[in-house]
Structure I
């Protein structure tokens, strides 16, 4: 049985009730080709299809699928959620990435789930133009998550300083979603106890470099009562700077918890230069980009969970002197699957990768290896 047929059987376990067999077979061919060429370029993918068809036929098949067929994004999200190696509640990360395809701006608002250095992509929306997202767009994305997986699966939400605004923060407060969001240190706030307006820089003006300060009293920011924490550091220009975090709750560990936000940057690198080179696409239509990104998300997740289980049950990733892993779980799993596909003497490795994909956080067997 070909490797694509083997993968089709596994994907049927996850998608068979909601997607017809022909589309699942195509997904299998696309995902395996992505690993082989590590690019979303259609010509390269067509060359790597695990099929007896000519390259031109495979290329037309890719083009037809991307232009004509539907790939439900919520179904992809449910698949990834099922594959998560840890149990809820989860730390959600909200961020944005963008690039240009010709003269067209590809601007993606992404919600992901943090896990040990890299985050899992779960939901996204494509934004018009190249600017930041609106409060309405963020709310819609988070409401989709809640509708699919429930508010009880959210531990915290973390986001950078472009993700503020009165209606957005009000939504988080009304829904009682705990958050840690960076805010511009030039912002003006109001002390909720005495009603005085004050610049955030003025609150932390005595904070020494590499020191952290938490303010135990609340402040009004964008019309909502929040708590403030700050870290003083030296920026790239050699100047003192502040990293200021607002939170829903009085939490002394706000800055420590906020560190997880950087995991989404590692995920974006996996989509781009360190993985599947999604910026190489020439697609400009939003709906076509959505389908391509959804396929990349599935391939990314399979590599990620393969790296996790390989590190936990076969050979642990080396920890360097600075305390970080020598490579990410994603890279570790990507190398494993590529080796299984490209080396005809490593067929057992592909069987292992399939076993990992066929299991979930509730059923994974520790003796796969």
Structure II
């Protein structure tokens, strides 16, 4: 396991302050890896009994600590291992895509649940995932090499050194045997088999014509599989089917629902036509949404209202009424909604009051 910070067991609190109810300290020696450094999330753990919430130049903790006090440090090493799995997995995925498709990695962000990579080209997700896992299963050695910028110039890196790396004096390279070589300051595993498995969950097109992929590896991949398996099996129970038959059962349910909706639509239209012939001026009806939708389109020659059953949504047919006067009345009564006439739609608890006022107009 390649970690860039020494395990300091104790140190002193150089400074403590509180801001907006949050607690911050500065340590004389800070062994915690910062959030965002090297594109990855930072360390967590404890400083005495205080839990570490976020790490930058200052460390955010969940309770106060006295400046000048000596404190014990406990870093969450298992979190580091999991970060290392994600980070080395990112190197592998990026290298596979560049080698096989020529698409380069232009962005990388590790979150608490998953990691994203932004790439400037197209590629096949399934083939990339398979090739990446072949590297994992091959148990390739992952090495950390420290060189000067001049020494690095003799090597062919996947990505050119940044100006910051060149000016730093020493450059840290991560070498995955003969497969990949790239500068990096983050955590990495000692061999690719420590990653366990890589799962690319989904792609998305983003600004600049880039393709962004989400992936999980190691224990994150296991959790992803466990959660999705639970959803799959619970869904299969609902349809009284095996998980292998679930897709066809869902499709059949959608087809049945589509057919029933078509039938319901026809029935609703017929019912709306029947009701439209019996409406009296200024009448207020309460109907199912589907029937109401047809009715308000069919009959617009007399004033009346249709309230959608179980809601406060009311549609008013108000032909030959001045729109400004209708909207002023609604505003006076504090009613939200509107329309351009002859149909108006309002959210209203007491349509009778509004209709009575309309009748006065």
Structure III
């Protein structure tokens, strides 16, 4: 998700982080197409299809850091709060959520009414990310001020206390507001962690700042190497739990509050911060529309009538490389369609923003 711009003209988006934003959004599609839709792996599934189950676990472990990456990117650059930026975010959400609701009414698949409208207005547990991010957006000025004014030691101790608390009470489900990372509370920790890394450098390397990885092959190799360590460890723990009657604990390994998942997300942020690629208008344009992919595919209309049926049908009918290839094609197509639709949303927003009425409501200040 992109942070909003202030009244000043923002600097051009860095294409390395926009590429990471695109990758993270595709990872969200993968996560939703794997454990969320097909369910957690079971011992019976292991016995029936060990190779396929292992593949599902490895893919999920490699992708589960997706949401945390979005929040870390917001924290890395810091959210610049403005009324115009907040309204732009709300307009994007309304465009996809309410727009599809209206289309469903026109198509006769949905009835108008407050009860039917509630999920599209986020008055249910669906689309939790939107509400959690709005909460973070509201608190961003306070978090920015704290990160800037606090000493390195104060910020480090705050993060240590925060993650000790979240890990202990989040994993035991004894603090409902943690919600295993699905909450504004967890977003606050990720946001401050990213601010610390940006302001003070890597604490594991004596505060080393961000150099560059100019050689593309070397950069990708380093990223994959670091990624593999966390992925393999999380996958091995999953298999160990499933094979030893610990299936009920598997979900904890794939919560956004799992320290391994957070480490995975942070490692990707640190590596992409060093990755130097030329400014790319194509990457930046797609990155700007990446949140539209979430709004599009997680929309109740698209998810229930298209996404769920397609993925479940492919998984039931195919196996091996063919299954992976077909699912990849479906996810890539959904990504492309969402970005394409978002170009019309951007056009509508620009027209609305440039109208005289809009300028009166939201002055350039």
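Read the figures in this text as sums done on the coordinates, not as results from a lab. From a predicted model like this one, the values you see are computed outputs, not experimental measurements. Cβ atoms are built from the backbone, for glycine too; each structure is taken alone.
Can you say which of I, II, III returns 6.4 when distance in nm of label points 7 Å out along Cα→Cβ at positions 16 and 344 is computed? Intermediate results must be reported in sequence, preceding the final value.
Numbers: I: 3.1; II: 6.4; III: 3.7.
Comparing all candidates, it corresponds to II.
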Output 18 (relative contact order in percent (Cα under 8 Å, 6 or more apart), calculated) maps, among I, II, III, to structure I
FRET efficiency 1/(1 + (r/R0)^6) of positions 112 and 152 (r between Cβ atoms, R0 = 35 Å, to 0.05) was computed and gave 0.60; which structure, I, II, III, did it come from? II
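I, II, III: which one has P(r) over Cα pairs in 20 Å bins from 0, in percent, as calculated, at 27, 53, 18, 1?
Numbers: I: 27, 53, 18, 1; II: 21, 31, 26, 21, 2; III: 26, 60, 14, 0.
This value belongs to structure I.
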